[in-house]
Structure 1
Amino acid sequence: MELKNKNLNTPITIVSIVIPVLVALLFVLPKPDFHPGFDVKILPLFHAILNTATAVLLLASLYFIKNGLVKAHRNTNLIAIGLSVVFLLSYVTYHALAPETRYGDIDHNGVLDAAEKAALGSIRYIYYFLLLTHIVLAGVIVPLVLFTTLRGFQNDIPRHRKIARITWPIWFYVAVTGVIVYIMISPYYH
């Protein structure tokens with residue numbers, strides 16, 4: 001696929017805006033009365049597995065490029081992008097269909113009372129920090145991954161390296177914090 005002279009800035013910008021807007025809508029639109037034929041409660045674990053695999057692939061990708069294995073570097077990144085697409089589709093499915101889960105909501109009534117907050121203690125601030133940075137950076141990473149990938153396929157190595165130095169640590173952080181957030185909130189799924 002020849003991308004050398006293609007200007008894909010506009011499509012990348014559109015995708016980078018549309019994805020977070022659609023995800024945000026999931027949290028304000030009413031849940032449809034739809035049953036997909038499987039228990040959507042398994043999806044958060046699936047998301048954590050995808051995030052773990054992505055983090056491992058990103059580590060492998062870094063190893064490969066540091067050792068001059070460009071083809072392996074490219075392939076691991078493309079697999080990580082593929083897993084991220086699967087993650088996004090699954091994430092949208094889960095949040096469109098599943099009830100909201102609140103961190104620390106032991107009785108699953110949707111409200112954190114004083115006793116539940118006290119039981120969490122200061123750990124909830126760590127959770128919310130990780131969650132907030134994960135969410136914000138998950139939105140930021142979409143255009144970074146797309147532009148980094150485009151520069152690689154255009155064989156614009158100087159620009160690819162420059163943006164990859166920003167993209168890689170953010171993408172890795174998003175993948176790892178996705179797993180940590182899952183581990184922290186998983187006791188409260190209902």
Structure 2
Amino acid sequence: MKVLFAIFIGYFIGAIPTALIVGRNKNIDIRKHGSGNIGGTNTFRVLGKKAGYFVTIVDILKGIIPTLIGLGVGGEVTGVLAGITASIGHSYSLFAGFKGGKSVATSTGVMLVLNPLSILYGAIVFVIVLFTTKFVSLSSMLAAITVGVTVSFMNVDISVKLAAIFFAVFILYRHRSNIERLLKGTENKAFQKKRPE
């Protein structure tokens with residue numbers, strides 16, 4: 001029951017469509033602007049910096065809170081499951097037609113609880129890649145891979161290692177359209193307006 005509770009809580013907290021709610025408060029359906037994605041990057045692009053920072057912080061909390069609840073009610077494995085389902089909920093939200101963001105911020109929140117040192121390594125890679133390439137998508141993917149690889153070599157519970165690997169693979173999967181545009185040379189750089197498809 002504790003595991004089922006954690007999974008339930010994880011999904012429904014993760015599924016809160018933060019960017020969609022913020023956009024509606026401004027009479028804007030963010031799904032119809034920019035990339036159409038309801039994550040932090042598109043929020044910055046469409047709604048501006050204040051909204052972008054707010055959405056990103058809340059999306060990180062959507063990973064932190066369920067993971068802490070899971071850890072509290074059932075230990076590390078339960079915390080991992082709650083965090084994973086929060087990430088899935090963010091990307092496939094019941095409240096947004098099973099669509100959502102790309103899970104970078106929410107997955108970051110989960111790993112901040114499970115293994116904060118790996119997030120430090122990931123953040124360093126993210127900043128370096130973003131500074132040199134201006135591609136948020138590439139920065140996010142390489143940061144996720146960095147977290148997955150570094151945790152794999154750490155002396156931590158196997159459930160945490162599997163979570164880090166899951167997030168790396170899941171984030172790459174969610175960025176598959178970005179990968180295609182990067183290969184074609186048509187990917188948008190940081191906070192540019194979206195190019196026509």
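Just so you know, all these numbers are worked out from the coordinates, no wet-lab data involved. Just so it is clear, the structure is predicted and the values come from calculations on it, not from any experiment. Cβ atoms are built from the backbone, for glycine too; each structure is taken alone.
Quick notes
- Origin of the derived value 21 (relative contact order in percent (Cα under 8 Å, 6 or more apart); candidates 1, 2): 2
- Structure responsible for -25500, with helix-only ellipticity at 222 nm (-39500 (n - 2.57) for each DSSP H run of 4 or more, over all residues; to 500) calculated and labels 1, 2 on offer: 1
- Highest-scoring entry among 1, 2, by mean count of other Cβ atoms within 10 Å over residues 20-27, is 2.
- Which entry (1, 2) yields the derived value 1.02 for Rg/Rh (Cα atoms, Kirkwood Rh), for residues 68-155 alone: 2
- With respect to mean count of other Cβ atoms within 10 Å over residues 36-43, the largest value across structures 1, 2 is given by 2.
- Top of 1, 2 by distance in nm of label points 7 Å out along Cα→Cβ at positions 60 and 76, largest first: 2
- A value of 19.1 for mean count of other Cβ atoms within 10 Å over residues 132-139, calculated from one of 1, 2, originates in structure 2.
- Test item: Rg and Dmax of the Cα atoms in Å calculated as 18.6, 60, pick one of 1, 2: 1
- Computed 1.1 for distance in nm of label points 7 Å out along Cα→Cβ at positions 12 and 84 - originating structure among 1, 2: 1
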